[in-house]
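Following are the structures in question.
Derivation of every value follows stated rules applied to the coordinates shown; laboratory data play no part. Since the structure is predicted, the reported quantities are computational estimates derived from the model, not experimental observations. Cβ atoms are built from the backbone, for glycine too; each structure is taken alone.
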Structure 1
Amino acid sequence: MITNKDVFAKRKTNIDEAYQMALQLMNAPDIDDWDFKAFAWCLIDLIKRDANTGQQKNLAHYRQQLEAIKVDPNDEVLQKGVRYVLSLCNPHGQLISEAKSWSKQGRHAEAANIYRKLCANGAADTAIQTSLAWELYKLSKESMAQNNVNLNVVKKNLNDYLKLEVEKPSLLHSCFLQLASKLAGVDSLNMLVFARLWSLDYLRPNDFDRYVGDDGKEYPSLAEKVIQQASKEAAGSGNHQDLNYILPHIGQAITLFPDNIWLKLNNVKVLLALGKHDDALTFGLEVTKSKINDYWSWELLGDICSGSDPEATLSSYCKALLCSSDDKFTGKVRLKLALRLVETGELASAKHEVERLVAYRDKEGQKIPEDATKIVSQAWYGETQATDSNAAFYKANASVAESLLFSKMPWISANLGQKFTVPGKEGKPKRKLFVKTSSEPIDVSIQESKFEFKTLNPGDGLRIKGEFDTTNRFQVYVIEKRDSDKEWDVFPEKIGEVYHVNKDRNEINFIVPRDLDGFVHSSELADTLREGDAIAVKFERYTTKQGQGYHVLQAVATDQIPSTPVKKQFCEEVRESNGMGFTASDIFIPPPLMNEYQIKDGQTVLGTALLSYNKKRSSWGWRAMSIEGEDQSKL
């Protein structure tokens with residue numbers, strides 16, 4: 001009796017005999033999945049042979065038999081083989097086989113030409129169109145990798161691809177989008193037009209995944225990059241159809257990538273172009289906060305407010321020119337400010353802005369804007385003496401814009417810290433601020449020039465407006481002096497106890513239970529403290545490569561007592577190990593005390609223990625500080 005194993009074995013030596021054996025197997029009473037597989041593989045081999053040798057006589061029959069077999073959907077190898085040979089059974093099978101051969105050899109131009117001919121002759125089924133698309137992609141990718149890229153060829157391939165009917169969404173479809181995105185970065189390809197023809201609704205979940213390069217940096221996802229490119233072009237086009245098409249896609253991208261400030265910038269420009277100023281303001285405030293030192297972000301805020309708040313508009317343009325006075329970049333915002341100044345009657349200041357703009361454009365041989373020419377032609381212009389500088393005007397009018405930017409942010413209490421410099425940047429001193437939180441204050445470093453600190457001392461009260469950015473760094477936007485009754489008032493006061501007075505070193509050693517074992521110089525205390533006295537301490541925590549450290553900011557005598565005992569008397573039996581002593585309640589007796597009092601294993605002693613911090617174990621425990629003697633009751 002013939003089995004499927006017999007068929008598979010014969011298939012290796014004589015496919016015609018194997019086929020006849022498989023036919024007999026198909027007539028057997030009990031046929032299983034492996035019997036069908038054996039028959040299918042015989043048909044696949046026969047179709048390949050006859051298609052490659054040009055023998056068309058039996059192909060239709062073989063195809064009919066193969067199509068009648070229910071192929072196991074989980075057998076991907078067999079499924080792929082069936083799809084391939086079925087494509088060879090049509091009248092153009094030989095050409096398809098030839099095209100696939102060219103493709104395997106890396107000769108994608110020859111393969112693409114064959115598929116184009118097939119499409120022109122009406123044989124353009126989905127499989128052929130998909131094959132042509134892959135060849136177009138490979139050709140374009142090779143072309144983009146060359147030093148002298150023929151961009152017209154790549155653009156033609158992109159255009160040809162968009163005419164094909166292929167699976168969407170798919171890896172192939174996303175590959176062409178990636179190709180277009182790269183081309184848009186080096187050529188005049190309009191990403192918005194391509195994205196609409198490609199349809200952003202076909203983006204796959206994988207297209208939204210960012211990736212990390214070999215340099216360890218995170219790079220934008222394909223979807224993020226494309227939407228950013230397309231939204232920038234939409235904002236510049238002013239076409240309402242384009243603007244409305246891209247708007248929901250920008251919103252989706254911003255939700256997924258809130259740290260991408262350029263998406264938010266493009267969103268603002270799109271919303272402005274659609275006349276949605278109120279919606280634009282929400283995102284515009286985020287952009288300006290993120291780029292608070294860049295003139296263009298304040299100019300953007302002024303543009304947003306231009307239709308509803310003239311005062312905020314003028315103030316924003318003033319703030320922009322405080323950030324930069326470089327005529328190479330600030331010409332547009334100067335002209336915008338000049339137009340506002342003319343409206344408010346500040347003619348001398350308006351003329352100063354126009355004169356700077358015109359002087360720079362004349363020097364660089366650039367065209368003078370029409371609005372500037374109109375201002376110069378007005379009667380008052382020739383009769384008015386321009387101001388020498390508008391710097392004081394900018395400063396006097398910048399507060400409205402600043403207030404708008406931070407109007408919805410709450411004030412946060414803070415304390416002024418020490419001034420310091422970073423090695424190599426001594427010319428740019430910095431200042432530490434301590435910002436109040438629901439737990440421990442956080443320390444923030446800012447430039448010393450950000451606020452006038454000369455009249456203040458470390459520990460003085462401040463109030464600030466700030467927030468954590470997308471990189472989890474706290475950004476300080478506004479600083480004001482705050483009246484406070486006590487220094488360092490954002491720090492919680494911890495109660496400890498003095499356990500040693502070192503007169504030689506003029507130091508007071510103290511313990512704050514479960515927080516700090518430290519010291520303070522006697523000269524820093526207003527009161528004289530003795531061992532056992534309570535002490536109120538405020539301290540800053542910091543972390544270095546060596547671990548966590550503490551810096552005492554303030555220490556004063558107090559009538560309060562620690563919440564946890566700092567010292568305790570003990571009378572316990574000692575277990576000796578390597579010269580160290582341990583009691584049943586985990587009191588550690590250091591070797592010097594063991595030696596001084598000749599304490600032996602199993603001996604019961606009286607003593608005083610002090611709460612102490614074990615740095616090696618990172619835990620608090622008890623350490624004997626004195627031994628009063630041996631427990632006489634045990635003698």
Structure 2
Amino acid sequence: MNLKERQWIIGGLFLLIALIFIGRLAQLQLLSSNLQDYAARLTQEREVLAPARGLIFDRSGELFLDNKAGYDILFTPRQCRIAGGMDTLALAELIGLTPSEIQKAIRKAEAYATYRPSTIRKQMPATEYAAVAGELWRFAGIQSRRRSIRTNESGLASHLLGEYREVDRDDIQSNKGYNLGDYKGKSGLELQWEEELRGREGVKFHLVDVRNDYRQSAEQGALDSMPTPGENINLTLDMALQAYGESIMEGKRGSIVAIEPHSGEVLAMVSAPSYATDLLTGRMRGTHYDSLLRDTNKPLFNRTMRATYRPGSIFKMIQGLIAMDRGVISTQTRIPCNRSIIGCHGGHTNDNLESAIVHSCNPYFHEVMRRMIQPRKESNVFEEARNQLGDWSASIRRFGLGTDLGGHFPGLRSGSVPDTTLYDKLYGRKRWAYSTIYSISIGEGELLTTPLHMANLAATLANRGSFRTPHVIQSIGSKGKPAGMDSLVQTGIDPALFKPVIKAMNAVTESDEGTAPLARIPGIKVCGKTGTVQDSQGNHSVFIAFAPANDPKIALSVYVENAGAGGDWAAPIASLMMEHYLKGSVQQTEKESRVKGATYPFANAKQ
């Protein structure tokens with residue numbers, strides 16, 4: 001073999017070797033999934049740092065809503081495949097899932113993303129996690145993430161505080177920075193003040209290897225940012241009063257709303273029956289929610305803001321005040337109790353305003369409203385009623401009825417104050433007069449209010465004609481109370497005209513003829529008014545009150561559904577609530593035992 005041939009052979013060998021190396025490099029870089037995975041994994045990853053959600057306290061700094069440690073168990077399908085799989089049945093047993101639940105979670109994770117972790121077990125309590133944490137390393141693709149779980153250990157004010165749960169598709173698509181697996185306020189104050197409570201996320205960048213193990217911080221931590229905690233919120237609620245209210249309403253259906261009259265700050269909002277907020281967290285949320293939803297007593301329904309009732313006899317005080325303001329009656333105007341016009345009860349026959357309030361005389365207030373709506377100065381009774389009703393409706397709304405009370409309670413129903421538009425729709429224009437609508441004169445008919453509106457009415461009476469818009473926020477972080485939250489609203493009625501009404505309210509509780517002797521508090525002058533609101537399942541027991549009479553510190557409404565007369569059950573409950581708040585404890589133990597022992601239905605309750 002000559003020299004030239006040897007050169008060709010050697011050159012060919014070098015070329016072959018070069019081609020082999022080039023081909024292998026191409027295979028490794030372009031075709032090998034292992035190297036692709038390594039290259040992809042040995043890169044910068046972004047870890048979101050969740051902020052601590054703001055806490056919620058009562059007016060004295062007692063904790064309502066807190067955060068406790070919890071953990072999510074995550075699964076990354078790609079890591080599991082690289083390791084050759086895992087024992088899913090053993091994992092299910094370890095983390096408390098059934099075989100079908102673990103399979104469903106794994107399929108969902110694989111459909112979502114191969115390389116990114118997905119949650120397969122949510123909100124595992126810290127105690128439960130501590131028992132299994134040391135075993136998680138045995139399962140390829142499994143990791144954990146610390147997460148705060150919202151908790152209301154007192155179990156109080158659940159309807160008002162609201163629910164905190166995982167975001168849904170609408171939240172993710174809202175462009176507000178929510179991602180799959182995040183949590184947010186979904187109702188109540190948790191939703192209303194979500195932006196303030198939420199805080200701001202932080203972020204940490206780091207490098208991970210092929211096993212997704214941490215290697216080092218990216219850019220020596222220069223790109224990292226710490227999360228900003230959410231703002232704490234102080235409520236106007238008094239936790240001790242709230243707890244007491246919920247205890248005496250246990251086993252009943254109804255509500256209690258208590259307000260500090262001079263400030264408009266809500267002291268208690270009790271909706272009965274209630275539920276423990278913590279039932280709606282964790283993996284059993286769905287089961288608990290379905291059970292609560294099926295409960296015929298509707299524990300999920302917030303009666304303080306969403307239930308609407310006719311105001312009944314309590315409405316008569318507003319009628320009297322507006323009539324005096326218009327000069328239609330005076331404090332001494334006497335009206336016969338003509339029971340052929342409308343039914344009544346008791347032995348009275350010819351009351352003035354004060355006595356009519358004490359006796360709750362239906363014919364008296366039927367005539368009072370007739371004089372306002374149908375004064376018989378026009379020949380056309382239909383046009384006269386239409387012309388006068390509009391002014392009457394506007395006067396009623398100045399007491400807050402039929403309004404949103406300042407708009408500080410999302411979800412609050414405004415109730416209904418009927419006007420010409422409603423009656424034209426119901427009966428047709430020029431087809432109704434006072435004789436058609438007279439039931440509203442005694443708080444029945446188309447009138448509807450919520451317990452919050454009625455508590456606000458009690459505060460308005462206590463203030464002699466004005467109210468601060470009711471609210472439950474005392475301060476947010478260092479910003480204090482939001483502007484405009486306690487706006488002053490005037491009824492436009494001379495405070496002097498409230499004197500006979502308040503005198504009558506005191507007589508309701510203290511005189512021998514009063515309908516609410518069970519509302520008395522030893523050593524404290526109480527002003528109140530009973531109501532017995534008609535309902536097909538049995539009348540509702542209703543009472544509004546404030547105390548002390550000359551320097552009111554608390555005003556409230558009490559509704560006990562299907563419990564009969566207002567003086568039987570609502571009045572003593574109001575008495576106990578006011579005594580607890582004003583004195584710090586309750587000495588009326590016999591009254592307390594009677595109230596706590598009564599449960600729905602009330603047919604056999606001790607009177």
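I have 24, 48, 19, 6, 2 for P(r) over Cα pairs in 20 Å bins from 0, in percent, for residues 195-538 alone, calculated from one of the structures 1, 2. Which structure is it?
Of the structures listed, the value fits 2.
Using the calculated result -10000 for helix-only ellipticity at 222 nm (-39500 (n - 2.57) for each DSSP H run of 4 or more, over all residues; to 500), pick out the matching structure from 1, 2.
Answer for the origin of the read-out: 2.
For the read-out semi-axes √(5λ) of the Cα gyration tensor in Å, for residues 355-450 alone, a value of 45, 20, 12 was computed from one structure; give its label from 1, 2.
Value 45, 20, 12 for semi-axes √(5λ) of the Cα gyration tensor in Å, for residues 355-450 alone corresponds to 1 out of 1, 2.
To which of 1, 2 does the computed value 0.75 (FRET efficiency 1/(1 + (r/R0)^6) of positions 51 and 187 (r between Cβ atoms, R0 = 25 Å, to 0.05)) belong?
It was calculated from structure 2.
Out of 1, 2, choose the structure whose coordinates give distance in nm of label points 7 Å out along Cα→Cβ at positions 267 and 507 equal to 2.7 when calculated.
Clearly, the read-out refers to 2.
With relative contact order in percent (Cα under 8 Å, 6 or more apart) as the yardstick, tell me which of 1, 2 scores highest.
If we compare relative contact order in percent (Cα under 8 Å, 6 or more apart) over 1, 2, the biggest value is for 2.
Which of the displayed structures (1, 2) returns the greatest value of Rg/Rh (Cα atoms, Kirkwood Rh), for residues 243-410 alone on calculation?
Structure 2 comes out on top.
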